[in-house]
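Next come the structures, one after another.
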Structure I
Amino acid sequence: MKLSNRQQQVLGATVRHYIATAKPVGSEALVEGFNPRVSPATIRNAMGYLEKAGLLYQPHTSAGRVPSDSGYRIYVDQFVIPSNQVARQVDQMLASQLDVEKSGLETVLRGAAQILSNLSGYIALITLPLPSLACLRHLQLVQIDPGQVMLIVVLDSYETESMILDFSQSADASGLELEALERELQILSNFLNAHLRGRSLAEIAALDWSELGRQFDRYVELLQTSMLELSRRTHASFPTQILISGVAEVLRRQPEFAEIQQIQTILQLLESEQDQLGALIFTSTGLDNKRVMVRIGSENPLEPMRTCALVAAAYYRDEVPVGSVGMLGPTRMVYEDAIAIVETTADYLSETLSQSL
């Protein structure tokens, strides 16, 4: 959506003012924030346009404006810069208060969740590391139709996963005949088994595939995407354990959670639907090429979360994603701080796991 400079300024100012006050924003409240100052009428016109565009709305006819989920999304994507000051503060607190050598990993994770919730005023969610990740025992590429190839993967548990790959573009681009493609698929299967056997699917998905050689470059992107999808499937099969901290902080500090029905819905989600919630927050594994995932309001697939914002990032062990750090709060979240807190904590846990385990 294209906005003029003035409309962008008014959107940003409205979101920041509403985050700070939790009250609908009128044009007069924004005047002093502009340099040079502009008239309330100019700001009203811009706010009117933003309302027609669906980025602001009026909760009551006589009230000021409130950001919509779409307004928050543009704000996060175009205005938010994670706070370096908050990142340094979190890093110092984690390093000074937690010690995996003395207290063990789960105690460190619980301590990290408590630090995050106390600092932010939101609910901190940290998933325990997944159990030993499924490793590749054998794979085979089998042509089933022209341009259609089945990838069959046998895991170290002897479970089998399979998926259909569209090789038509790769095959056509190389000018291969069907018989030649069959021979190449067998060679490719042997090549991949020799290089990938014994590695976890998550590790394979995160590989720099250029290291495997350039003989099969035209298949690399398709195969890497397939391995990433298979890795996600295996992650989903493990029950997710989530360490939760900060429900009391949210009740005390966030007016959006003052309504009994709202907090009851969130509590039910945290207590009864941890598998769904865990699968949702364990999504920052490279699919969207973003270090930190932000889901705002209606972007959340779980109904109880559609009045909330979720900020999450994966933490890694030796470059393999094994868990996630998440923060759940109102859509009126201080995103600059939340993103910095989540990203810094995920980096800290990744470093701790890789160095200590």
Structure II
Amino acid sequence: MINHRKVAVVILNWNGSQLLDKFLPSVIKHSSDPDVEVIVADNCSTDDSVVNLRQYYTSVRIIELKENYGFARGYNEALKQVKTDYFVILNSDVEVTENWIEPVISRMETDNKIAAIQPKILSYNQKNTFEYAGAAGGFIDKYGYPFCRGRILNIVEKDEGQYNEATPIFWATGACMFVKAKLFIEHGGFDPDFWAHMEEIDLCWRLKNRGFSIWYEPKSIVYHLGGATLTYDNPKKIYLNFRNNLLMLMKNLPAGKFRFILPFRMILDGVAAIKFLLGFQFKAYWSVLNAHLFLYSHFLKFYKKRKSLLPYITHPKHKEIFHRGIMLRFFIQKKKKFSQLKFKIYNAKINF
């Protein structure tokens, strides 16, 4: 029982009636606490999502948004209408398990510097395997490439208990993120210009630059289907990932690294684009090109955002950043597991 606190589990939905039927029952079943509210925020669906919710899920609160705002702004708009201590940002394609809320909230209440926590994210289709979007906690390398404990690039590990300790991480997945509501609101929530993808990494980076920490809690376990909205090789997803990664770097890199890292990262993107082209993946090639064109055409807008954040970029040596290049270690050194990286504070048996 969660006493004297309020938790809102908020699922953003867009034309996901079938996903809600498949996954929402587990959320209702395992969130049946008087201090927990389950909410579906509908992003102006054109299917029967809202009708279905009203008819079959009467215990669920429905927030109807006026248009499809995408993931980032959609959550921002919905959460303005939610009064609570903790937001749980949950994808519509996630199956939760018994006691998935209590361990996270208990840990968050032990430290007022903890801003957000993610649970262990396993694959819905292969339940003994970590899932791509989050796995056992998110990190980035020095060039801004995201990876996870349990997933580097497209290689995912089996869950053999190797990541069963609670640890600080760099970012918590948007597939299932517990975040203190006050901090989410005070620090601007997700950047609406991202639309979707990497907005959670950007938020976590901004929170860490303010001195807060992000954690992974393995006592909470959920199963994520993944790729339900956009498949991982979808050209739009490729575009958003490349574009938003550059925007995130532009906003959050410390001054001493900004002038070097951002241009070098763009060169690495060019290498990826050439690889797509040589592989006859023409749509993917154009996705990378268009991502760079967006940065050029919106440079001043995001530089202004950067200037507003600069006073808070005071922690350039976050220990959760892998201060090497993950691509070199993956493709050249063939290091496909997190434990193979020289990430000493996480490979050592340290009790955080």
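Just so you know, all these numbers are worked out from the coordinates, no wet-lab data involved. Everything numeric here is computed off the predicted structure, so don't read it as measured data. Cβ atoms are built from the backbone, for glycine too; each structure is taken alone.
Data table
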| quantity | calculated |
| --- | --- |
| Test item: mean projected area of the Cα convex hull in nm² calculated as 17.1, pick one of I, II | II |
| Which entry (I, II) yields the derived value 23, 14, 13 for semi-axes √(5λ) of the Cα gyration tensor in Å, for residues 117-220 alone | II |
| helix-only ellipticity at 222 nm (-39500 (n - 2.57) for each DSSP H run of 4 or more, over all residues; to 500) derived as -11000 - corresponding label from I, II | II |
| Structure from which 44, 19, 15 was derived, semi-axes √(5λ) of the Cα gyration tensor in Å, for residues 93-292 alone, options I, II | I |
| Distance in nm of label points 7 Å out along Cα→Cβ at positions 13 and 45 - structure with the largest value, from I, II | I |
| Top of I, II by mean count of other Cβ atoms within 10 Å over residues 37-44, largest first | II |
| Computed 1.9 for distance in nm of label points 7 Å out along Cα→Cβ at positions 317 and 341 - originating structure among I, II | II |
